[in-house]
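What follows is calculated from the coordinates using simple rules that are stated; it is not laboratory data. Note that the coordinates shown come from a computational prediction; the quantities given were computed from them, not determined experimentally. Cβ atoms are built from the backbone, for glycine too; each structure is taken alone.
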Structure P
Amino acid sequence: MNVHFIAIGGAAMHNLALALHHKGYTVTGSDDTIFEPSKSRLEAKGLLPDNFGWFPEKITPNIDAIVLGMHAKADNPELLKSQELGLKIYSYPEFLYEQSKHKTRVVIGGSHGKTTITSMILHVMHYHDRDVDYMVGAQLEGFEVMVRLTEDNDFIVLEGDEYLSSPIDPRPKFHLYKPNIALLSGIAWDHINVFPTYETYLEQFRIFVDSIVSGGSINYNEEDEDLRRLVEDSENTIRKLAYHTPEYRVENGQTVLSTPEGDLPVEIFGRHNLNNLAGAKWICQHMGIDEDDFYEAIASFKGASKRLEKIAEGSTSVAYKDFAHSPSKVQATTQAVKEQFKDRILLACLELHTYSSLNAEFLKEYKGTLDAADIAVVFYSPHAVEIKNLEKITKTQIATAFEREDLIIYTHPEDFKSYLCTQDFHNKTLLLMSSGNYGGLDFDEIKGWITSV
């Protein structure tokens, strides 16, 4: 099968390209720019385009499928040529469904936690040598790629994103997978550029629940009131199985989980992560893993990349970075780190980087989210606001939104970096939350500051 990727360099797209190459397909692709690590990984397999840009001449009648990435535009020259030739054009999720329509599809959705839950499931399967197909949104220890596709595996585990499928398909990705087994971790309004009201956003999850195949099942976090009501109100003929946060305690910086077999020390921490663990356990049991075997495996799970990832540790200090950017995740992550290291000063830094977080109207959703921190810092780039064509936001607006009088706000990367490098990290925990990089912050430098304490 000949497959051509329009915008092959994306994090998801290049992993799918690598998976198809491994499967024996002929893979080609184009992109106007490709960054690391996508560039090196494609180059290692001979899939890196010779030149960056869009080349309609690459699109020929012998191509069996076009996979269209979100980075491309609706007027992309290669897309227009594909449409002119009448080639089959797939969005990323559509193509994944085509590859998995004869498998048992396990789809993990929710506004937050889906990457972590998917990663937990794959960690457990890998630990017990159970081979499954998968698509996950973060690099995992022990896994070479983020997408795996085979002819033989019965199960495929898919992280179900609610964002748009492609430039010509505005449906949320997770509407296209038609799960046999599903999980929803919670609902917290996000992607306001696409879903301008909470009700519009909520409707996407109703559609997802109704897309589960008849006779299938959904596991859902019953602690989320809107999610619980949405699932219970669905008339789809599926099994509805609730889960909740298990009992746990924190002793000397160690989280201990209560299980039927006794206390179990675990590497992860935070109420939200243990809630994720409860959901992952259910899914693994659906996939044939006994409860005892699940606990044995999950004890060694250290987390997905950029999800509460420990980046440095000294004798009395530690630093974590986390992908948190939505208000609910920022609050949960900040509280989790403070609970884990309650006797240390918590310095929590949040970069407002996404379209939603830089929207003046949405800012009020951040009220109280950094309250668990002893020192709270917010960084944002006025230039990023301009690029996204948003209304200017001021430091006063941010301070008012967070409702914290001692909030420290930076708008220039060098000023933020200078602040961090002059900190005394003795008896201190540093938490860096962002889907960006604070205007080019060098995380290796941070390691030096922390480990020298």
Structure Q
Amino acid sequence: MYRVWNFVSTYSILLVCGAVLALIWANIDPQSYRQVVDYPLWFNDWIGVDIGHWEQTYGEAGRIFEYGDIEHVVTFHYLINDMLMALFFAIAGKEVWEALILERGSLRGKKSATPLVATAGGILGPIVVYLGIAYFLGSTTFDAVSRGWAVPTATDIAFSYLVGRLVFGAAHPAVRFLLLLAIADDAVGLIILAVFFPTGELAPIWLLLSVVASAAVFLFVNFLPRRLDRGDQLRHRSTWVRKKLGWYPYAIAGCLSWYGFARAGIHPALGLLPVIPAIPHADRAFGLFAEAEKHLSDTLNQMQHGLAIPVNIILFFFGLLNTGVEFAAISEATWLVLAGLVIGKPAGIFLMGWLAAYPMGLGLPVGMRLSDLMVIGFVAGIGFTVSLFVASVAFNAGPVQDAAKMGALLSFGAVFLALVAGKSLKVQKQEH
């Protein structure tokens, strides 16, 4: 239990604190909360929110700022969601990348087949439930909420990991199954964000900047030094590059890649992902949240550990700036998101997991029962972080966005459903 709590305190406590503070603030003084969220930090012509949209959102309070004839403004919200959250998605992308390409990566080989099929159910199930209920609520409701179909597809890795271990115990094969599913879910979520939710008019030519930056840093800082070190057991050139240049080349490439995404019209929070494959990484995977990764000396893992504290602070502000929803905002979108997460997720994961395990003959991990799939489905119904992010992208600021965010917050109810399901289906906890 100590390690579980240690993990959550490292990755999630500040996020929850920010969310709770935002809920209190927004329900006591919503006007001041909104002014802080959209507070202008930098007026410019290159990046940020469209100035016309900001003027409309910020209202009369914007008259006190002198900014002349400019096109964009970097607000507090843009700084966190579009710029600094790129570091959060980079860490998630790092886990997905290692799971896919490293020896013993968790998403490689037959062992990952059933979780991957179950992941498809965990994505399709919420979409079907969300859009299906919205359709029966009438065309007016459907038109208002249909863009939010991706909000309930997300799974919060941190909290699902915690609850999974509470329900199953640390050594139960269902916990590993859940992590594989959550990793794959995040990977699909990143693709959904990039493909279906552009931030502006698409200009794919700008992606060349991202490609060139990533290729250049890989060639000159990663590949060539190792190539020149062939036959040199001390690896003088690679060591010099690592010690003298450190993270700086990758940070510069990341900034260029981020700007390329921003100008291309793809959400810039995904802008660091193309640089991840260019960074020197470990030879084999030790598993998500593995203790052994703390002792690895490769650049990619060093960067992840070095970013842990900054990303925690960023998550605090993400919670603060994205969860300030008035309780009066609860409406149809709230219940649609919640239904997608707590009904669509479990149903989709169970049905597709069963299909993979039996008709497709892929089987389940040794020691895992079919009924465990239903419990996993409830655990995966905790959307929170990524669901909040998708809601902020899918909808413009306003009542529908607030209602969808409230659904993501209420998905914490899946914790109680998972605990009840675990008891009812007689899950045998395995701690060792």
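Which structure, out of P, Q, was helix-only ellipticity at 222 nm (-39500 (n - 2.57) for each DSSP H run of 4 or more, over all residues; to 500) derived from, given a value of -18500? Please report the intermediate quantities before stating the final value.
Numbers: P: -9500; Q: -18500.
Clearly, the read-out refers to Q.
When you work out relative contact order in percent (Cα under 8 Å, 6 or more apart) for each of the structures P, Q, which one comes out largest?
Q
Match the computed value 39, 28, 22 of Cα extents along the principal axes in Å, for residues 96-183 alone to one of the structures P, Q, and report its label. Walk me through the intermediate numbers first.
On the way: P: 39, 28, 22; Q: 50, 29, 18.
This figure was derived from P.
Which of P, Q yields 22.2, 70 for Rg and Dmax of the Cα atoms in Å, as computed?
Label of the source structure: Q.
Output the label of whichever structure in P, Q has the greatest value of distance in nm of label points 7 Å out along Cα→Cβ at positions 48 and 216. Mind dumping the intermediate values first?
Working: P: 3.9; Q: 2.6.
If we compare distance in nm of label points 7 Å out along Cα→Cβ at positions 48 and 216 over P, Q, the biggest value is for P.
Could you tell me which structure in P, Q was used to calculate Rg and Dmax of the Cα atoms in Å, for residues 136-311 alone as 20.2, 70?
Q
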